[in-house]
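Read through the structures below before going on.
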Structure P
Amino acid sequence: MWEPQRPPLAAEHTVVACDLRGYGETPLPPEPYADVHDVLLLLDHLGIDEIALVGSSYGGYVATQIAANVPDRVSRLVLLCAASDAVAPTDDVRAFAEQEDALLEAGDVEAATELNVRTWLGPEADDAAVELVRTMQRRAFEVQLAAGEVESQALPSDLTQITAKTLVVSGAHDLERFGLIARHLAAGIADARHVELAWAGHLPSLERPDEATELILGALD
């Protein structure tokens, strides 16, 4: 999902993009795991001490945990429509989850995939973005359903521990919960500012790639 941003970011920065477990080409393990530990082990393997961390949706949830637990390693933090446990699900999120669960229980992965495409992309998304989200979501279902129930362990996210200069981004066309999360994060992180994009849904980096790239570059400078 970061291919539109990778070349322009790589012109000025070293760029590392990883598949979290259960996504892309990374399978789920049979035993419990923690995404934060996976990312930190990857950085250690690559010999990278300090990072600017960019996360979208669930990736933003993981990025927030990293920034809160190893603040000395995160110099900049960009959170695009990040998830969080700190804000309760809103009615629209609950309705989406119930519909997705019902479709998956009925074995209709294609309909569940299309539900995700409709839910997470805003009105600016072009056909290429729609097809990419469709492909990624179908792949995620394939990987995750094949693995069954596997426990992903989250680390506590004390926002007062985050020292990174932070940009929190939300989309006006996103589900209500993510706007509430963005305001919660911006209020709780000491050096944070919140930008709401009037044109965006849940995945602004795919909906208007060039604008999202400029936003990220500006936050990293």
Structure Q
Amino acid sequence: MAASHSSPPQTLESDLEVSPGDWPAQELYHLMTALVVPRPIGWISTISAKGVSNVAPYSYFNMMGNDPPYVAFASTGVKDSLRNLREVPQFVANIVTMHVLEEMNFTATDFPPDESEFGWAQLTAVPSAKVKPFRVKEARAHIECEVKQIITDHNTNIILGRIVHTHVSPGVWKNGRIDPRLLDPVCRLSGSGYAQLGELINVQRQSWTDIKNTQGKSAMAKAVKR
């Protein structure tokens, strides 16, 4: 199918149809990062073979499985994080919360490889439990990982990390689990946009035995506000 518009229109009078290659890469990037929202941010800390610590935010980040548990993040181009991972294939995904939003944003600066973002952002590097890269002490949760695979397709590099250890601060724990309001995660939008959690809603997962003798949609679980 041909693109419906040769470039992003100022107003949209009809359905938009676009494929990779139809628009410049930057314009497609703006479209996709506005569609896939909100995104969690993995504040990825790595270490070079020379011992230089790096920490940088990646919003191409999420959990990829649970048995065994994996997370993944992606780097567009070869950045310090990827160089370090090819030397020392371990990382920490420090969870970004609202109280460190400005520090996180500052570490996205294109520092030279021999400069540590920890020092520049006045972050505290503390030892991890099972991997060489340091945790960001100011973060409220940390996921330590070993790299299992790096997938490279042109300028996209996807890093698959197997989780080997997790740390959670007591202040975000309530009633036997992490309370999302206490965690207060940063939600990544497009451009320079971020958001906080809004109204929280619970919808119970259903099974076939719950609905097989019903009229389908009428049996759908109702959303319950928290």
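Quick check for you: by distance in nm of label points 7 Å out along Cα→Cβ at positions 38 and 198, which of P, Q is greatest?
Numbers: P: 3.9; Q: 1.0.
Comparing P, Q by distance in nm of label points 7 Å out along Cα→Cβ at positions 38 and 198, the maximum is at P.
Work out mean count of other Cβ atoms within 10 Å over residues 134-141 for each of structures P, Q, then name the structure with the largest result.
Q
For which of P, Q does Cα extents along the principal axes in Å, calculated from the coordinates, equal 46, 41, 35?
Working: P: 46, 41, 35; Q: 62, 52, 31.
Source structure: P.
Taking helix-only ellipticity at 222 nm (-39500 (n - 2.57) for each DSSP H run of 4 or more, over all residues; to 500) from the coordinates of each of P, Q, which one would give -4000?
On the way: P: -15000; Q: -4000.
The structure behind it is Q.
Assuming 0.25 is FRET efficiency 1/(1 + (r/R0)^6) of positions 142 and 158 (r between Cβ atoms, R0 = 30 Å, to 0.05) as calculated from a single structure, say which of P, Q it is.
Values: P: 0.25; Q: 0.90.
Corresponding structure: P.
Using the calculated result 28 for relative contact order in percent (Cα under 8 Å, 6 or more apart), pick out the matching structure from P, Q.
Values: P: 28; Q: 19.
For relative contact order in percent (Cα under 8 Å, 6 or more apart), the value 28 is produced by structure P.
Can you say which of P, Q returns 2.7 when distance in nm of label points 7 Å out along Cα→Cβ at positions 54 and 150 is computed? Each step should come with its number before you reach the end.
On the way: P: 2.7; Q: 0.9.
Clearly, the read-out refers to P.
Which of the displayed structures (P, Q) returns the greatest value of distance in nm of label points 7 Å out along Cα→Cβ at positions 78 and 206 on calculation? Numbers along the way, then the final one.
On the way: P: 1.8; Q: 5.2.
Top value of distance in nm of label points 7 Å out along Cα→Cβ at positions 78 and 206, among P, Q, belongs to structure Q.
Moving on. Of the structures labelled P, Q, which one yields 3.3 when distance in nm of label points 7 Å out along Cα→Cβ at positions 14 and 126 is computed from its coordinates? Let's see the in-between values first.
Numbers: P: 3.3; Q: 5.9.
Derived from the structure labelled P.
Where a number appears in this text, it was derived from the coordinates with a stated rule and is not lab data. If you're wondering where the values come from, they're calculated on a predicted model, not measured in any experiment. Cβ atoms are built from the backbone, for glycine too; each structure is taken alone.
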